[in-house]
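Given below, in the form of C-alpha cells, are the structures.
Every number here is computed from the coordinates shown, using simple stated rules; none is lab data. What you see is a predicted model, and the numbers here were worked out from it, not measured in a lab. Cβ atoms are built from the backbone, for glycine too; each structure is taken alone.
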Structure I
C-alpha cells in the first residue's frame with residue numbers, strides 16, 4: 001500500500017520517530033490498564049508536554065515552539081492509530097487539534113498568559129463542552145445558560161459526552177448568554193478546575209475508546225469570572241464554526257490512518273492464514289476485497305493530503321472538511337468491518353487488534369458532527385455559484 005506522500009520533510013519525520021518512541025514507552029505498556037480504568041494517568045500527559053508533543057502551535061513567548069504546522073498534529077494521530085492506542089492518546093489529539101485553536105484565536109493577552117503555558121507543559125489539559133442531553137448536532141438548541149451577575153457569569157445547565165471530562169483543567173463551554181436568541185445567543189466561556197458549582201458526573205461507559213475519559217458535567221450556579229469569556233458575548237457560534245473545520249479534518253486524518261493500519265494487519269494475516277490447504281490471500285474473494293480496500297484508502301489519502309495542504313494555506317472550507325469527514329469515517333467503517341470478516345472467528349475476539357479497532361472506530365461517523373450533518377453542509381453549499389464553491393467562500 002504505497003502512496004507517494006511528499007507532505008512531510010525531514011523535520012517532520014524526526015518528530016514522527018520521537019513520537020513513535022514516546023507512544024511505545026509511555027502509552028502502549030499501560031493501554032490495557034487504562035482501558036479497564038476508563039481514564040489515563042495524568043503522568044503520561046505531563047510526559048507528552050515535557051517532550052514537546054503538546055501545544056506545538058503556541059507562540060514561543062507563552063512557552064510553545066511556535067510551530068503552527070498542522071502536519072505535526074497529523075503525525076500524532078497517525079502514530080496513535082498505528083499503535084492501536086487511539087483511546088489512550090485522544091487526550092493529546094483533542095487538546096492539540098480541537099481545544100487549543102480556541103485559546104489561540106479567541107483569547108486576549110491576559111488569557112493567553114494565564115492558560116497557554118500550562119497547555120504546553122501538560123499541567124493544564126483542555127476539553128470542549130458543547131453537547132447536551134437534549135442538544136447534539138443542533139447547537140442552537142443548547143440550554144446551558146450564563147447569566148451576568150456583576151463580574152461573574154452564573155452558569156446553569158448540564159453537558160454530556162465531554163471528552164477529557166474527568167481530567168480536564170480548562171474546559172471551553174458553549175452557553176447561552178441570551179436564551180431568547182438561537183445562534184446569536186451563544187457564547188463561549190472557559191470553566192476552570194475548582195470553579196464553585198462545577199460538578200463532574202459519572203464516567204460514561206462506551207463500546208470503544210474506553211481509556212478516553214468521557215463524562216457528564218453539571219453547572220449549578222457555577223461562578224465563572226467575566227475574564228474567562230472568549231471573544232465577545234454572542235460570538236460563540238461563529239467561533240465554533242471557524243474551528244470546526246480543523247476538528248473535522250483531524251477526525252479525517254485519524255479515520256484514514258486507522259483504516260490503513262487495519263488493512264496492513266489484514267494483508268499480513270491473509271498472507272499467512274491457511275484455509276482448505278491454501279493461503280487466504282490466494283482466494284479470489286479475498287483478493288477482490290483487499291483490492292477494493294487498498295484502492296479506496298490510497299485514493300482517500302491523496303485527497304486528504306490535498307486538503308491538509310489547503311489547510312496549511314488557510315484555505316480549508318467548511319464544505320471541504322465536511323466532505324473529508326464523512327467520506328473517510330464511512331470508509332473506516334467499511335474497512336474495519338470487512339477486514340474483521342476476513343479474520344473470521346479471530347476477528348470476533350477482543351484481544352485481536354482488528355476487533356479493538358472495530359469498536360474504537362464506530363463513533364467516528366457520529367462525533368464532530370454526524371455524517372448526516374456533514375452531507376447537509378455539503379448539500380447546502382451546492383446552491384452557491386460554482387466559482388464560490390471552488391474558492392471555499
Structure II
C-alpha cells in the first residue's frame with residue numbers, strides 16, 4: 001500500500017508491533033477497510049432512510065419498524081466508526097512525528113491529506129453534484145463550477161473528505177504542540193482512565209451541543225461531533241506512547257468494552273422510550289440543555305469506547321493476518337473512501353425502480369457500491385496518473 005493511503009486513513013508509516021520490529025500491524029489495516037465499508041453502508045442508509053443527509057435520496061414510505069431499525073443502526077454506526085479512524089490516525093501520528101520532526105511531518109500530511117481533499121472538492125464532488133445528484137442548477141457544468149468557486153461554496157464541498165480535512169487540522173495542531181516541546185507521557189489503559197475518558201467525552205460533547213445544534217454543519221463538519229473525534233485522536237497519540245494496541249490485555253478490553261456496551265443498551269432503550277423517539281419527535285436528541293441530550297452524549301461515548309475496546313481485542317486475536325483478499329481490500333481502502341460517492345449514487349439511480357423495500361435496497365446498494373468502488377480503485381485509479389496523490 002502506498003504511504004499516502006496509509007497516512008490518509010491512519011495506517012502505519014512504520015508501525016510498532018509486538019517486538020517493535022515488523023513494519024505493519026495487520027489487524028489495524030483490517031479495521032480500517034472494515035470501517036470504510038461501514039462508511040458505504042451508512043451512505044446507502046442515508047439514501048433510503050428517513051434520517052441523515054446525502055447527495056441523493058430516494059426515500060419511500062416505510063413502517064415504524066423499518067424506521068426504528070434505521071435509527072438504531074445509523075445511530076450506532078455514527079457513534080463509533082469515524083472515531084475509530086481518528087484513534088488509529090492519532091496512534092500513528094505520534095510515531096510519525098518522532099521519526100520525521102515537524103517539517104517533514106507537516107509536509108507529508110499536507111500532501112497526503114490535503115491534495116486528495118482538494119481533488120474531491122474541485123473535481124469529484126462537482127462532477128457528482130452536477131451529473132448524478134442534480135443539485136447544482138442549470139447553465140452548464142463550466143458555468144456552475146465557476147459559480148461554485150466565486151460564491152465560496154467549494155469550502156463546504158468536502159463530501160466524505162471532511163474526515164481528511166479535519167484530520168489534517170488535528171495533525172498540524174498536534175505537530176505544533178509537539179514542536180513546542182510537549183510529548184505524551186507513557187500511561188497505561190486501565191479501568192479508572194476508561195471511566196474518566198467516557199465522562200470527558202460525554203461532557204465535552206454535551207457542552208458543545210448546548211450551544212450548537214447537533215445537526216448544524218460548519219464547512220461540512222458537525223461541531224457537535226468534534227469533541228469525540230479530537231479526544232479519540234488524542235487517545236491514539238497516548239496509545240502509541242503506552243503501546244496500547246499490543247500491550248493492553250485482551251481480557252481487560254473485553255471486560256470494559258462489554259460493560260460499556262451493556263450500559264449503552266439500557267440507556268438507549270430509556271432514550272427511545274422517554275426522549276420522544278416512539279412518537280417520532282427527535283427534537284431533544286439534537287442538543288440543548290436537557291437530560292435527553294446529555295443521555296445521548298453519554299450513550300455515544302459508551303458505544304465509541306466500548307466498540308473501540310472490543311474491536312481491538314477481536315481484530316488483534318482473530319484478524320491479525322491478511323490473505324490476498326484482505327490485502328487487496330486494504331490496499332484500495334483510501335481510494336474507495338475518496339471515490340465512492342458517485343459510484344454509490346450511480347447504482348442508487350439504477351435501483352430506483354426496483355420493487356424492493358428500503359432495508360433490502362440498502363443491503364444491495366452497499367454490496368454494489370463496494371464492489372464497484374474497489375474495482376474502480378484497483379483496476380483504474382491504481383494505474384492512472386492520480387496514483388501519485390491517492
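Listing for the model above:
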{"item": "Comparison of I, II by distance in nm of label points 7 Å out along Cα→Cβ at positions 202 and 274 - largest value held by", "result": "I"}
{"item": "Structure responsible for 1.00, with FRET efficiency 1/(1 + (r/R0)^6) of positions 138 and 378 (r between Cβ atoms, R0 = 41 Å, to 0.05) calculated and labels I, II on offer", "result": "I"}
{"item": "Relative contact order in percent (Cα under 8 Å, 6 or more apart) from the coordinates reads 16; which among I, II", "result": "I"}
{"item": "Of the structures I, II, the one that 78, 39, 25 was derived from, the read-out being Cα extents along the principal axes in Å, for residues 146-353 alone", "result": "I"}
{"item": "Read-out helix-only ellipticity at 222 nm (-39500 (n - 2.57) for each DSSP H run of 4 or more, over all residues; to 500), computed value -15500, structure in I, II", "result": "I"}
{"item": "Among I, II, which structure scores highest (criterion: FRET efficiency 1/(1 + (r/R0)^6) of positions 186 and 306 (r between Cβ atoms, R0 = 25 Å, to 0.05))", "result": "II"}
